[in-house]
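K.L.:
Down below are the structures I want you to see.
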Structure 1
Amino acid sequence: MKARKIVIFIFGVLAALAVLCAIFPKDGITIGNIHFEFPSLDEILTVESNVNTPTPEELLAQQLKATSTTNDKEFSEFAHSNPARFYMPNNDSTYFDALFDVMENAENEPMRVLHYGDSQLEGDRISCDLRERFQTAFGGSGVGMVPAIQAVGAMTVVQSASRKLPTYFSYPMGEQLRSGRYGVMSQVAHLDGSVQLSFRASSLEGVPHSKTYSKVTLVCCGNGKATLTANGTSQPMTDPTGITEGVKFLTATLPSPASKVSISASGKMELFAVLLDGMNGISVDNVPMRGCSGTVFAYVTDRKTLEPFFKRNKVGLLILQYGGNSVPYLKSEKRMREYKKSLIAQIELFKAMSPETKILFIGPADMSTNVKGKKETYPQLEPTINMLKEVCSETGVAFWNLYDAMGGHNSMIDWVNAGLAGKDYLHFSRDGASKVADMLFNTYLMYYRFYCKRVGKTPKDFHQENNEKE
């Protein structure tokens, strides 16, 4: 075929496609069970440009600069308009004041930050860096709470069991229980006999405060006993209150910090969690729940196995990070209303169990799906986030819009291209999760600094003092 004919053929095809683009219905056509769509001329001819869009690194640098301000006017502007701000209930800038007081006193009365979330937290992502930031600033050590049997490995702790135990989950991770007796981690291991549980700090860099444990607690129910072995010595684990019924907290303290411990347990027991803590300061607990939408606490979990944790431990801050798993299914107003009602019930439950605990709800990150052949933010994502803001406003808790903080619409594409998120366009990479933790903590620390300025305090650093105690 001659070159002239080839050129005519190519232009003929292009012309035919252009006509098809122009006349094809915008919403497509359906033939039988098959739906056909075709891009419009505007979509074909429009060239998207990211020239003026900051890269994730530039965005993070801008936010770090904004959260470093000590100027009252700049803080006010940040609190009212910055994408990384906290949405405080009733715009009350004093919402976290009591929490700041508790954190400043953590070297005398230890407190916990309990971080619940979906698979964004798996492997201790986000939480491990957030833990390091909190413990560096306010004191503390240890990796916090881990399950007796680890279903998904964590970056910060390596654990094993001498034998396999039946393990049940409240969320779609495996076999479930009719009783709802899942405990604080929404999972439980059943022991009938004996087992040795081993824990040691991983080699992960950048989180030195997670490397040693000074106090170990087995959260459990049933009839049995436990012994802790560390630094070559063994000691019985007992509940300091002498409680014999219900949820027990079998505890042992170490004369010197250890990076490797083991628990020998025997009897017929429900094993809810193991706490690997320091003697003082802040513990940050990571509770990832793959596939969960955050609605299992009020509707699935037996409150009698959940509430004792809050009664026995000072949970100063509860972080709930959910919503992403529901986004693809919230395609109607009815489903949106149902999910909103469910989330309100969860928050009201936590408030009833622990009225003094401050709650921060983190909305989902940007999520990409295929829209007309290219990656786009899920159409339902922004309406879902707006609904979550309503939930937090109506229940009187704080909200952090991770979607806006990371750049908003289609920002996940930039994060993937920068190696800060995976190719599923849903989950952060290790580096990306660390960036999210930095953004969150920098915002938190900014509110703390201005709290100190407002009440006439000097921001304190307990890091050196607490490390000497431990």
Structure 2
Amino acid sequence: MIITRTWINDFLDISNISTKKLCKIFTSIGLEVDSVKNIKIPSNVVVGKVIETKRHENANKLNICMVDVGSSIIQVVCGAKNVKKEQYVPVAMISCKLDKDLTIKKAILRGIESNGMICSSSELGLSVLNDGILELDSSIGELILGKELKEYPLLNDEIIELELTANRGDCLSINGIARELSAYFNIALNELDTFISYSKSAIGQVLEIDCDSKVEASLVFSAINLKNFKLPLLQKLRLGIISKFTTNDIQNALFYTTHCNGVVFNAYCKNDTKINKNKLSVLNIKKDKQNFDVVYSKELLSTICVEHKDITLNDYEYIIESSYINPEVLSKRVFETKKTTGDIYYKSSRGSEPNIQEGMNFLAILLSKFGVKFYNGFRVFTEDKERTNIDVNIDKINAIIGQKISKMKIEKILSALKFDVKDTVHNILSVKVPLYRHDIKNIADITEEIVRIIGIDNIKAKPLERRS
């Protein structure tokens, strides 16, 4: 699981906690740190704005650009195909040392003077986004001409890779990691925005769904219009960090949201779901011959939580699906049938986020900021799931730990981890397990939660007792 400091900070304020301390805590609570990497833009790379471009008379592949860098307007010769007027771009100024082998100097290129270099993302040590220059936008902060990019915290991030055990599917998201830190440090999660940009039409005007009663998956559907959609630079760079950036911005938006909140998403192009000449999309959700939940329209569109097809890019209107299936049921069925699975199966089989309605709301709020309009309403096919209830004896917990932990502290730890705790008679707590904690089955699992938050180093070793 890959996280970054600034990405976590979107969900939980960790500004006063050092990365060194974070890593120590991660290891303490059972989330082993595999690696830490710092991203630092070199000095003397500044924000510039291209105010004029023209073709180089002696080289068809070169452009002569006039670039405003705040204190002056400089001439830069650039070979990138995507450079154009009005772009905000990163400019490496004269004497900038981009790496140990490249220092920017004044140059003459085919007879034209060049006083700097307009950079690509990879030349700055960032994720590769294209084969041209990097276009900046305000998602990284206010773009001030001449300001050094090393002064933008959202670009100069720290990447932490965690090695998760197979049972911790609840931590396969930024929100899941933030929940853990929130419990440990007793810091409240950030409140998210609530604004959703709606169109004038309702979802029932564009979508009809027939869902068979035998379907086991929980599903929520929405309909969107992407005409004014543009994915910002920050989200693209973060997707590059987790190796999920593609040329398909719809897929990018779903990858990004899944990494944020752990909910499994899919999208169907409206043109692929119209079975007649009217404007209505029709989805049929049913069981296939191997007992998997599938989505049909004119043809098979997906096997829910198992295999999703590539999202076609030939329309502005799409149907968005959030889904959840019990990971134990799903994994057993795939094993028994030897079913071919797609990339999405890794997350759903380890335990994706079950609160798919909240996940869809998060997606709607996020994409509304990026120009997407949502049709009013959602189509919801879910049933209330019964949470696992475990009665735990405080004395038995302490016996397992080998150290006395007060009932009050045990209650506080479990409550912080979002378990519902009710005090009953005879020193017994009735504990309801969060739906996203698929791995909690018994008192031993509950005890492990208490130990990892207290910290294994804080449990005093006791010698074995000899019994006669």
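Read the figures in this text as sums done on the coordinates, not as results from a lab. Keep in mind that what you see is a predicted model, and the values were worked out from it rather than measured. Cβ atoms are built from the backbone, for glycine too; each structure is taken alone.
K.L.:
Among the shown structures 1, 2, from which was the value -7000 of helix-only ellipticity at 222 nm (-39500 (n - 2.57) for each DSSP H run of 4 or more, over all residues; to 500) calculated?
P.N.:
Structure of origin is 2.
K.L.:
Now for a separate question. Which structure, out of 1, 2, was distance in nm of label points 7 Å out along Cα→Cβ at positions 95 and 199 derived from, given a value of 5.5?
P.N.:
2
K.L.:
Quick one: mean count of other Cβ atoms within 10 Å over residues 135-142 came out at 25.8 when computed from one of 1, 2, so which one is it?
P.N.:
1
K.L.:
So, one more: For the read-out distance in nm of label points 7 Å out along Cα→Cβ at positions 71 and 367, a value of 3.9 was computed from one structure; give its label from 1, 2.
P.N.:
Working through the options, I get structure 1.
K.L.:
Suppose distance in nm of label points 7 Å out along Cα→Cβ at positions 87 and 375 works out to 2.6; of 1, 2, which structure was it derived from?
P.N.:
Structure of origin is 1.
K.L.:
Once relative contact order in percent (Cα under 8 Å, 6 or more apart) is calculated for all of 1, 2, which comes out largest?
P.N.:
1
K.L.:
1, 2: which one has distance in nm of label points 7 Å out along Cα→Cβ at positions 335 and 407, as calculated, at 4.0?
P.N.:
2
K.L.:
For which of 1, 2 does FRET efficiency 1/(1 + (r/R0)^6) of positions 63 and 399 (r between Cβ atoms, R0 = 41 Å, to 0.05), calculated from the coordinates, equal 0.05?
P.N.:
Traced to structure 2.
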